[in-house]
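K.L.:
The structures come next, written out as structure tokens.
No lab work stands behind these numbers, since they all come straight from the coordinates. Quantities reported herein were computed from a predicted structural model and do not represent experimental measurements. Cβ atoms are built from the backbone, for glycine too; each structure is taken alone.
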Structure I
Amino acid sequence: MAKRIFITATNTDIGKTYVTTHLLEYYAQLGHKVGVIKPMETGVEDAPIDGSKLLTLIKKLNPAMAEVTIQDIVPIQFTLPAAPYCANGAKSIDLTPVDIAIEKLEKLCDILIIEGAGGLYVPIDKETMIIDLIGRFKAKALLVSHCRLGCINDTILSIKALEQRGYDFEWTLNCHQSDSSFEEVSKPYFQDTYPKYTIFDRDIEKIAASLLL
């Protein structure tokens, strides 16, 4: 079985796909055979936007993925841009297609990155949240947080949720150039409370190594 890494975040539009693509490129540069899957994507019209980016990249990074299709990368797709629960009309979602896709992809790679949707408590159906997938897939998680005002609260809540599940995880901050207030309004807390905190672009080498432990 490939090393499974689950990319999750404190909310939507935090940078999961950005982190996923950069980790794929980094691991590939180290000589690893990489693979990727986004179990479900909503807001799909002609083709999954994030999934298509991942498909193009993975074929470039791992020649063994030449015959992989978009259905392998994004097994479950919905048109409505909403939580899967809402996008599927509150009906139960069968995750078997995801299990089958993971089994197929793992034969072609030694590191499989699984990109979640939204935040940890995005509902998939009445029984399942995104956070449940980490345990289902027996993956190590990387929690990605933003650097805007409010990141302290969002990060702590998500860390506690992962800790309560007993999951093995790392966490990092994905800062943008526009997050100019971070140094003053958030960084002091992280420095005092989590002195080993990481910023993704600055610390990708450290983060990538930790995820393989």
Structure II
Amino acid sequence: MNELQLRQEVLRIGRLLYEKNFVAATDGNISARVNSRSILVTPTGMSKGMLCPEDLLLVGLDGRKLAGTREVSTELRMHLLIYQLRGDVNAVVHAHPPTATGFATAGLALDEPLISEVELSLGRVPLACYALPGSRELCDELSPLITGHNAILMANHGVVTYAEDLLAAYMHMETVEHFARICLVTHQLGRRHALDNRQVDELRGLKKQRATDPGELLRKKA
């Protein structure tokens, strides 16, 4: 995508977050890598469902604002950290989906192997301890978790997801919230049956096979 197309995609993801009630009022933030030196980010104090292309800011990976008239979110530091630690990541989404944020507020990670599709698409979702949003302390809490996961719950705060592009990062957010709803039902029912180690290993093998040769499964079925 060129920069104009990327701006439009950030706006589209912002509308999806807003329409899905993953953010309220001016909550949340989105960023996308433009090139090896800069990212586009949403501004602070604006609804993510009501943005215009010119509202977005161009920011260097050193945190300097390069273009734009709006103010940068205080949570920019978290985005920059993820880009620094994950060269494969080109987009970051932070939101407050209600059920997943409820788990984060209760101090509960989403790290049990309960759903095969979640294991295949996203994996475990750990919980980072609370620290002030936008602070260096929050980055310190996130740092050990970023390289091994594509989604993290932040205690008493929300969720951050990241991926190779904006749509994939948004899809991770949908998966986190969907999984949280399922986990909530298991808590309400008072029982849950996790996948065992053998089943998890099988799923990891399937995930690896899909990544290395997506057509192999279709050839086997044929």
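K.L.:
So FRET efficiency 1/(1 + (r/R0)^6) of positions 139 and 203 (r between Cβ atoms, R0 = 30 Å, to 0.05), computed for just one structure, reads 0.90; which one of I, II is that?
P.N.:
The structure behind it is I.
K.L.:
Continuing with this model, one more query. Which one of I, II has distance in nm of label points 7 Å out along Cα→Cβ at positions 11 and 179, as calculated from the coordinates, equal to 3.3?
P.N.:
The value was obtained from structure II.
K.L.:
Here Rg/Rh (Cα atoms, Kirkwood Rh) was calculated and came to 0.95; which of the structures I, II was it taken from?
P.N.:
So the calculation was done on I.
K.L.:
Of the structures labelled I, II, which one yields 0.45 when FRET efficiency 1/(1 + (r/R0)^6) of positions 51 and 123 (r between Cβ atoms, R0 = 30 Å, to 0.05) is computed from its coordinates?
P.N.:
Structure of origin is II.
K.L.:
When distance in nm of label points 7 Å out along Cα→Cβ at positions 59 and 91 is compared over structures I, II, which one is greatest?
P.N.:
For this comparison of distance in nm of label points 7 Å out along Cα→Cβ at positions 59 and 91, the top structure is I.
K.L.:
Could you figure out which one of I, II the value 27 for relative contact order in percent (Cα under 8 Å, 6 or more apart) was computed from?
P.N.:
I
K.L.:
Now for a different question. Given a value of -12000 for helix-only ellipticity at 222 nm (-39500 (n - 2.57) for each DSSP H run of 4 or more, over all residues; to 500), calculated from one of I, II, which structure does it belong to?
P.N.:
I
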